[in-house]
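Trainee: Pasting the structures in now, so scroll down.
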Structure P
Amino acid sequence: MITVLQRVCWNNSSWKLPSGETFDSGNPGKIGFGNEEWNFCKEDSFQGNVFGWLYWSAKKFADEHFRILFWTIPPSGKIRLLVGAYLDASLATKPERRQLRSYFAKKGIDKRRRDEAIDAVRNSGKKIPVTSIRPASAMDLRFKCPVSKVRVFHPYRILPDEFRGRNNARFKNPTILDESIGESLLAASGKSLPGWDYQSSPLLEDVYPRATPASLKIISPRHKALSNKFVRWLASTGRQVIGREKDRVDVEFTDGRILCRAELKVCYGMATTMAIRESMGQLLEYNYYGWRTPADRWFIVLDSEPSDEDVTYVRTLFHKKRLPLSLCWKSGDGFKQISSRAGSAR
């Protein structure tokens, strides 16, 4: 397997859609968005694969598999961050990309991505004619990676200083690493961020890109679908729904004599960590603000699988702060639940 260190432009919505950042020297600085800003959009997967953009053609390695480590430079310019990876990528064939092109057209993904690019350009302040704003077509998405092998690191990790002089900062020329070095970088991805200057550095995530018109068109129906599916799952597990979209609470239900309130989050355009952050604020309001009476148990329900760090965080809030939290996420035809109280899945 070939290990590649590939630079991508800065993005504050986890590379699920363009965020309108323009300080990079590549396409974002020139036209207001980069084609790699959809590289971690699992929602657009086709036949179990995410299809991503790289400037690199990799023509010499047609039959190889790749481990692609994506890194970026944040606005401060002081550090380099390892932000995610394709752990087992390969080059898509032309027939596969033709199928992807048909799929994007049928599902309206081409149109949605163009709308998102237009929003990003407008947010960036670039004076570019709308007719000139065209994201890469499906035929240009040469790399594919199974959804289960796509990783976004949260929090992002500092790339060691030793790579500052040896990795190529050009978008078009990635650095090919020894496999052992790639392994060490992945192993270090779970470590903390020593030396990170939180006072002068930008936030690594931002919820605001979710409010773009193109995003709202997707989030609203997905939220309704998630709610319907969650309610059916509750019924199948013997719990009784007693309220939906009442007093701003997404779903209220009983589990025996236990009163539960659930906040549902579609993770499109943001990471699961940000979704949990939003949910916590809302659940606190729904249980303690004004006239409200606290429920016995609170549920955070996601449409994407959380990271191990997310699960640890929720359990820590239960054990150390005694918040009655449970975390659920869509899994296959049902939901997986991690109960902080029991520390187990059901």
Structure Q
Amino acid sequence: MRVCFLAGADSIHSKKWIEYFSEKGENDVHWISLTPSIFGELKNVKFHLLKRFPVKYLGLLLNVLPVKRLIKKINPEILHAHYAGANGILTALSGFHPFILTAWGSDILITAKSKTVKPLIKFALNKADLITCDAEHMREAMIKLGADAAKIKIIYFGIDTKKFSSGPKDKNLTKELGVQNNLTVISLRNLEKVYDVETLIKAAPLVLKEFPGAKFIIVGKGPEEERLKNMVKSLRVEENVRFTGFVPNNDLPRYLRTADVYVSTSLSDAGISTSTAEAMACGLPVVITNTGENEKWVKDDEGGCLIPIKNPEILAQKLIYLMKNENLRKKSGKINRRTIEERNNYHKEMEKMGKIYKYLI
């Protein structure tokens, strides 16, 4: 197949999707992006960077002609846009078919609430020949925006369960993080307001009253970093909280294997977040906010715990509960691993997508 993606080149989710089809070697894969690639050159992928204009959505109009010329030159059999905002709108404006649009979550649940952007997203949904998303409530939200229900398929981004799996702790990493003999909590959400890492930091002193040696590993970067670090200092828990900054996806399994419990305090999720699913695949119990469709993936004492948003007291209670129950942690971890293998397997989901491509062609 000759397949062309219009997707941000700063997204690990798009990279994984594109790599599945490029690594087979039998496909001619092109990647058009409005952002420079942070991944370097990918094998069997031809990368095309478009100039991004400063006026966010009006600037897209200046990209329509260049992208139409580029698509004509590539002459793909399938054009696939990731994210229903800028990428989906630009792809719809190109007029190319067949056009697949993958909605991510915030594009439909947050961005589409804007009065100026909503008509553009509705236009993109209407023009797409097929739409994918990773949650039933996302599907319903798009139908409310006027999308044809028959065009929407649930396809998960999927987790590589060979790469993300349980295993022995990396002694060098546990020493580097200072968690050799400590119960450890890990968060992988970026330091942005929507992920509310503040709630985890506020829960830390409450947990430390019961487990003074507990450690909190906060992986990720973002605009909230300085404020969150200052909060850690003000709460006097610097000795127990470690900020790692950005960690490449290939290294995440090592970090997850150092931990005993994973936490996500996100204020909004579409389906199960990738970082939560990666932790589950590594056999960790998870404590996650009851947002999106998280309740379809995790139940109390069956994989971990669900908590309300912005409630550090309940988060601390659940963490203490799991820390006191090693058998429950192990049982929950096994349940989570099986759940991801059966319901969110990267290779199975991408195989479904390949069949859809061929059907549309």
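Read-outs: derived from the displayed coordinates by stated rules, not from any lab. Everything quoted here is computed from the prediction, not taken from an experiment. Cβ atoms are built from the backbone, for glycine too; each structure is taken alone.
Trainee: Suppose mean count of other Cβ atoms within 10 Å over residues 257-264 works out to 18.4; of P, Q, which structure was it derived from?
Mentor: The read-out was computed on structure P.
Trainee: Figure out for me which of the structures P, Q the number -9000 belongs to, where helix-only ellipticity at 222 nm (-39500 (n - 2.57) for each DSSP H run of 4 or more, over all residues; to 500) was derived from the coordinates.
Mentor: Structure P accounts for this read-out.
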